Every structure is written in structure tokens, then in C-alpha cells.
Structure P
Amino acid sequence: MSRPLALVTGVGPGTGSAIVRRLAAGGYSVAMLARDAERLASLEREVADTKAYPCDVTDIEQLDRTVAAVQHDLGSPVVFVHNAVGGAFGSFQDIDPQILERNFQVNVMAFLHLARRLAPAMVERGEGTIVATGNTSALRGRANFAGFAPTKAAQRILAEAMARDLGPKGVHVAYVVIDAVIDLAWTRKRYVDRPDSFFIKPAAIADEIWHLIHQDRSAWSFNVEIRPFGETW
């Protein structure tokens, strides 16, 4: 039997790669989208049943061509994980408004465009899963998070609107709030004095997304918050 297909955006060295590895290990073929063609090619060589599609998700024409290529090469995804993220720190007075607009394109508009292209086949099939990865900014706006918190809040509300529309049609939509610092090389350098318990592991995030994708439809989750046991919240 052919493997079901997942499409994952934002395939970087942390969460995105972990999601790809988990899905591939679980029996999926995975279409990987990100801007870094070299990184994608390296991951494609390392992980079986994956295929790289270098793409800037803010370029709608490029996004259309990429989705068409995925569908031609591999078929219609039954899973779509939007992990691409745009972020910038600063107060509302400090940020460049164009940066906020760019982050909105990554976090909200790309999510919208991809879901509009991929959901119809899921609805026709009567099953499928759409997951967006977010962070605490989707729930509150701190002073120095003005550069992206508004876009993550909009992303979560968009996902909820999608969930209410698609759920009765058999398509599960979920939003994952990652309330933690992700364990990456650069975050370890930035928080050098923090213990291991301060960080969330990319593989653990991927495991939770795997769980969401395979929830029984009698008990679907929408808002899911994950954090290390030591996190103050």
C-alpha cells in the first residue's frame, strides 16, 4: 500500500525537522517546504520517504507552483502542518511596520492560502488533519512581542474558524501553543545558564503533533498547550 502524504512547512533544524522525522518514521511520505534548499536537500538524503520543495511561502505564485508540484509528484496530502514562522522582537514603537506585515504573510496568509488549496481534497476524502504550530504570543501580547504577537493571535483565530468549518466535514484542525524555549543550538547559547528542564525538545513537540493527527474523531482537540514541567505559567 502507498504511504499517506503529509506536507510540512517551516522545515528548519528544530521543530520542523523533528515533525518530518516523526511522520516519516510513522509511515508517511513527507513533502518538506522551506526557503533553505541546501538544508532540505540534506534532510531528504537522510530521511527516507521525504521530498524537498524549496519555497518562500510568502510568494503566492511560488506557493501555487509548489503545491501543484507536490500534487503531481506525490498526490494530495492528508496531513498539513504549518510550522513556518515569522517573528521579530520590539515594542510597537520600535518595530519596522514592514516586518510585522512580513510576519503576517508567513504566519497567517501562507496558512490561509495553503489550507484553501489542500482542504478540498481532504473534505472530498472525508478525512484529514491540519495543524498550526504557535506560541504563547497567540494568547497574549507582551510589550516587546509587538512584532509578531498580533500575527500569531490572528493565526490562532483563523485556525479556529477553519476548525469550526472543516470539523463537521471530517477534517481535524488543531492549534498547538508551544509555551517554552525550544531546545536548539542558538537557544542553548542564549540561555547558557538554564537547566535542561527549561527547554522543550523538538522531538517531544513532534510526538504531540503525531498524537493530534491520530486522535479518535470522537475526542478531537483544538487548542493544545505544551510546556516543560518546570515552566511558570
Structure Q
Amino acid sequence: MAIQAVLFDLDNTLTHRDQSILAYSQFLAQTYQHQLQHADISLIQAIIRRIDNGGYPKKEWLTHPSIAASVAYALQQELSWNSLPDFDELTQFWFQQFGLSAVAMQGASQLLTELKQAGYKLAVISNGGHATRLTILQGLGFSHYFHEIVSSELAGLSKPNPEIFLYTCQKLAVEPEHCLFVGDHPVNDVQGAMAAGMQALWLQGFHPATDHQPVHTIQHLAEIKKFL
């Protein structure tokens, strides 16, 4: 079937989550340098990595309902402060600045430009809050590429539920068999998309294989063009 639309996961597909955490840690250290006894970027990064867990937080590390609030609490507790910032301030700092600190995956900008010029419909399907998804895409400078940006919050559905993929197909007015989905998670992204009738590619390097390893795998985004 000819591909008419290419759909992407966001974290560790279009944006490199760990590099984004480093950029955010550097910005936070710079912003609060006068309130910190020592602006230890490595410690800030380690705290966020532990709680964030690549965007898949473990319940035992979450002290609050959101990653943002859990990170804020941990930063308050584990950094040495001259003047302790307000908890709500640190929480909002994440919501306002983490997305704007997003670092693009290698080759993402060039690929999206080529796909857009070639006439493919483009979309993002990502689990998480909708405002955060939009901020990340704004931080990457990628918002203008996409016909649709679908979050689990917006759709009321989460990957790997096939319905969120079908919901996006309907918004694009493209049948699932004419869609190619690209993501880093073998279950949430690849199995979910395939269950909806899409073709799917697994971008390896971020999650281990499952018992049902996806058939089509790529190591770099540029390889997508071989499957169009």
C-alpha cells in the first residue's frame, strides 16, 4: 500500500529526551545560580533522570501526581539552597521551560522538511499532557510541519490503544493502511500502530525488545525513506 501519511511518536523519536534533560538542567542551574550554594548540573540531571525514567516514570519515584511536581520536590530536598524557591514555582518552571529546552533527534529537521516537501501528511501521536506536547514541538521549532498533533490528553486515549491511532487517521482523512508510524517503544508505538492497521517502524536504542519484536527496525530517522 502506498504511504500517504507519516506519523511520529515524540519523545526519543523526534526529540532526544536525555539530551533535553541536560539542556533543561543547564538552564535551571543558570536561572537559580544565585539561590543555590552550588549549581551542580550533574546532580540536577541525575535527579531528573531518576524520576523521569525516559518519560516512563516508575511509581516508586513519583512523590506527586506529575513528573513536574515530583522533580520540583526532589530538587527542593536534594539540592543545597541558599534561598529555597517555592514548590509551585519550581513545578511551573518545568511546565514552562522543559519543552522549550527540547533537543531534536539527529536528522529530524531534515527528514520532516523532505517529507513535507514530498506531500506526505504528517502527525504526532504522543502520550502526555497536550500543552506540554505543544511546548516541546515549539521548542524544537517543528510545529509547522504537522497537520495534526494528538496527545493522549486531547484524545482521551493512550498508546498502545489502537483507537488513538485510528482517531488520528480520521483527523488526517487517511486510511490506516496508508499510514506509516515511527516510534521508539516496541509496544506503545509499534504494536499499537500495527493493531490499528498501520505500517510501523521501531526506532531502536531506547527500549529493549519484547517477545514480539517488530519486523521493521531502524537505527536512524533517515532510514524511514526506505519504507515509503
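Here, each number is a calculation from the coordinates, and none is a lab measurement. Fair warning: this is a prediction, and the values are worked out from it, not measured in the lab. Cβ atoms are built from the backbone, for glycine too; each structure is taken alone.
With mean count of other Cβ atoms within 10 Å over residues 25-32 coming out at 17.9, pick the structure among P, Q it was computed from.
Going label by label, the one that fits is Q.
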Open item on the list: Suppose volume of the Cα convex hull per residue in Å³, for residues 49-120 alone works out to 132; of P, Q, which structure was it derived from?
Closed with: Q
Task: Value 1.3, calculated as distance in nm of label points 7 Å out along Cα→Cβ at positions 41 and 73, assigned to which of P, Q - done: P
Open item on the list: By the measure percent of Cα pairs over 28 Å apart, tell me the structure among P, Q with the highest figure.
Closed with: Q
Task: distance in nm of label points 7 Å out along Cα→Cβ at positions 161 and 185 - structure with the largest value, from P, Q - done: P
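Could you figure out which one of P, Q the value 2.3 for distance in nm of label points 7 Å out along Cα→Cβ at positions 17 and 129 was computed from? Don't skip to the answer; put the middle values down first.
Numbers: P: 2.3; Q: 1.7.
For distance in nm of label points 7 Å out along Cα→Cβ at positions 17 and 129, the value 2.3 is produced by structure P.
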Task: relative contact order in percent (Cα under 8 Å, 6 or more apart) derived as 23 - corresponding label from P, Q - done: Q
